[in-house]
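Values quoted throughout were computed directly from the atomic coordinates according to the rules given, and no laboratory measurement underlies them. Everything numeric here is computed off the predicted structure, so don't read it as measured data.
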Structure I
Amino acid sequence: MKLRLSILLIATLFLGCKSSQNKTAYDGKSGATKIVNMLHYPQEKHLKNIKQLTFGGDNAEAYWSFDNTKLTFQANTKAWGLECDQIFTINVNDDLSKGQIPQMISTGEGRTTCSYFLPGDSTIIYSSTHLADKACPPVPKKEDYGNKYIWPVYKGFDIFVADTKGNQLKQLTFEPGYDAEPTVSPKGDKIVFTSTRTGDLELFTMNIDGSDVKQLTFELGYDGGAFFSPDGTKLIFRSSRPKTEEEIKEYKDLLAEGLVQPTNMELYTCNVDGSELTKITNLGSANWAPFFHPSGKKVIFSSNHKTKSSFNLFMINVDGTGLEQITWDSVFDAFPMFSPDGKKIVFSSNRNNNGTRDTNLFIADWVE
């Protein structure tokens, strides 16, 4: 499921900044320098040679192929004739600056999310509602829920396999309810995903062919957005853990309507069998979209714990120490993923969008 925390709300903070001139303003709270229409903020010492890959619309969750040459991602771009998210693939050197439409992987029906290359890079898994309904599912209105930010958990989502030309090959999940957010182990043997098949949002693993499904998490709360460590032995994921009677009731009531409220999430690690579950952040707010550093000893993630009005990328050791800010955007940065060889990073951002609500993909060399 594509989980984009308040992108539109955050983007509206800078709708008035539409000048093509680069503008700077010192932010006394964070120490950051806010720059309008810039690819690279001065404080971003770990990033070099940033390149913008998409140019308009809503583009997110770009994930690398095993050979470091391609990306799969989801997009909702009116100029491409889309009404809601569909899955696409591009080569990392493709130029979409003139409005070219890349190769679609999904069917063009329903709503899709969370695509990932399978071993060999000739096939891709993704989540879709197209079998439940060919139309885009309705988007919940915040005003119906006290203006609280909520995510839909569409029960029509299942997990599918397609080739890189968009030929649909196989359905992997068949259980009633939400099955989505699949990612693949670097070892090429397992898929981790989130499902409501037990009545709660829990993590499961299965073999590449969909067999041998095993439940990993069992506590009440949303467990999702899981990724494997580089050696395939551990998982990193985001989780909500409602504790009070009020929090528990609200969580259950929303889930019964196919919704979650993702404004209070922390990061956890566990072994691939679910053992040694460990909470590694205690920052408050929304900490999400985690991914392992190539060393396997750190995790990069998106968070608004420092300032509620923006999401930036941070990195932390797997033992919860050594928190470091990576990006310094004034609006939204999320969905970071290191290339398998550790040389590059891709992420989604509202930067350099001329004050619009566009979320684009960016790639950069990673500097230790």
Structure II
Amino acid sequence: MERYREVPGLEPYLSRIPSSPAVPSQGNTSVENLFALTRKLVDIESVSGNETALTAFLFDELSQIVSRYDGRIERMAVEGDRCNLFASWGQPVVTFSTHMDTVPPFFASAEDDEFIRGRGSCDAKGIIAAMMGAAERLLRDGQRNLGLLFVAGEERDSIGAKAAARQPRGSKYLINGEPTENHLALAAKGALRLEISAAGRMAHSAYPELGESAIERLLDALEALRKVSLPADELLGPTTINIGTISGGRAPNVVADAAKAEVFVRLVGDPGPVREAVSNAVRDRAHVKETGYTSAMRFERVDGLPTTVVSYVSDAPVLSPAWGKPLLIGPGSIRVAHTERESVSKRQLADAVRIYADLAAQLLPRD
């Protein structure tokens, strides 16, 4: 794991940030705009691989801020018609970043007095809106040297972050947004994505002895995998394994000749022992293919903000160090992300604009 030092000079500044302000009144135009933008973003479907419409909308929105405050905006190629967006004002020292894609299924926005609901409301479209609000607040106050980086594909394979890491723009600090309930993350688990496939031999199911079932071989491999002993960490907790998808076979009356499972491992440290444990469990029953890896990451405590430890993966390890030393924080709860109950607190959204702006202001160079 990579360990980061404290950001110099940040602690006393953050100690002056109030921890939980009330929801601003609905007469506050900037807050109303924040909520309206969040809903507009949610209502544009952008399941991983289908970010194009959202990218076009955000390009137009960012272009207006760029025009008002003499900045620049660019599309950064990712794959096919998919791209990242990067807007900057001066030479970026601090870059705000989060992702544009969501998990399926899409569902549109709704709101009440306390929450905005909808797919992506907390993961991470509310964060996009809050970062844009923070950037505009900083620019309005005369700050420069900041950027906004919105990437594709975080929910699937971090393809956008990988492309951005090959195209750094000189930023020294990365404020990465994920739903942490506006707590600063001290550590985050890593990930190991695996595809486990088994091969068999087709036969008529009335005569199973003439074939060999790939599904049964895969099930045996997965059962062994569920029993392996996995590492734990004092801060991050246990390594966990999720068998996310299973597919295979051709028909119920045919002995299956192929079967596959997608497995997601939440890492707490060195992936080596986990890879070895998986290999020993599966043995010759199936083939293991690694389709993705992101390292676990630890951050130093920063005085003045509440802290948390998260079990999910973000783009921070992929973007760092190319885009600078990362801080991980954002509005919303991971406990409702990826569910039919996804929502974000209006109070936390408004809070995030202030927290993001205050963090960046302390990190930016002073005259």
Structure III
Amino acid sequence: MPSRRHYLSVTRPFINYPFAIATQPGQQFIINLLPLMDKSFAMVKGYAAVELIRAQYPDIRLMLVDSAKAGLKLVEKGRVYGVIDTVPSINYQTLKHGISHIKISGVLEQHYAMSVGVRHDLPQLLSIYNKAIAETHEEERQRILNNWLSLEFDYKVDMTQVWQVLAVLALLTSLFLYHYFTVRRANRELQQANRQLEHVSQRDHLTGMPNRLFLQQAFEAELQRYHRYGHGFSLLMMDIDHFKRINDAFGHVVGDEILKTMANLLLENVRGIDIAGRWGGEEFLILCPETDLQGAWNLAEQLRKLIGQTEFGLDNMNITASFGVTDFRNDEMIEDCIKRADQALYRAKHSGRDQTISF
């Protein structure tokens, strides 16, 4: 520092350290101080670094403090934006005084050349220092300085307090694990309940086969496949002939058993890619992916003949079914396709029943 030159001689610099800026952890990384002239910074008064920084940044707002510790405490409390000092000094002070809420947010271009000051009346000591500096390499001087800055703390440990802390930690860990596994089990049960609810909402409560909601979702998925890949599909709509007579003659309990048997028959005899479901009442609908009109008609005839040959357990009464068949046509709504299948079924029922008609 120039003001000390009248009574001190300084050695040649033995190491250079850049100035660093220490701030609270939440601050952004600093490359240049110019955008931060509205902020206040702390520096240790009497240090040569103060004059160097003021010469480079005349408008900087500096708060001069008695020690580096005081400056770092001001930063920690938020009273100044940052502290300007060398990295070793910041590191030493934070370790020595346990100042943890601090980080180095930037390194400036300005460097601090560290030298040794010797009184003018001790020229031999000045010469000894300069010779020592000349005979050592910068790496060796850096290592010596780092060792000098390293701190060792000898704490007397109270084992009673240690065990108390460990007991509290064990209790908190147990509570956390209990809460974690309780929430995990509840989430697993909730997911299972949601899957069951979804299954119930998409299944017919009497026959257990897909219901109308499930079939409509399947139609939409098949329609998207059609528009994406051009794969056609067909629909079969089936109605049990004279089902009202069965209910009237044998009762609704027997009628429900007939519906269950019919559902199992359809599910067991359609192809793996087909989707058979209960459309409503005694009506069933079968979605046949990648199937043309002739293929759908063949499947309907196969099922119709199988139904006629099946023994449903009714004395002297055979059960038959009528089928309406259609294929999906380009640029139409799925409702239009279903309506055509229903019209074909209507024709089959009013043309003598126990037959298949394609639209």
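At-a-glance table
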quantity: Source structure (of I, II, III) for helix-only ellipticity at 222 nm (-39500 (n - 2.57) for each DSSP H run of 4 or more, over all residues; to 500), computed value -16000; calculated: III
quantity: If relative contact order in percent (Cα under 8 Å, 6 or more apart) is computed and equals 18, the structure in I, II, III; calculated: I
quantity: Identity of the structure behind 29.7 (criterion: Kirkwood radius over Cα pairs in Å, calculated), options I, II, III; calculated: III
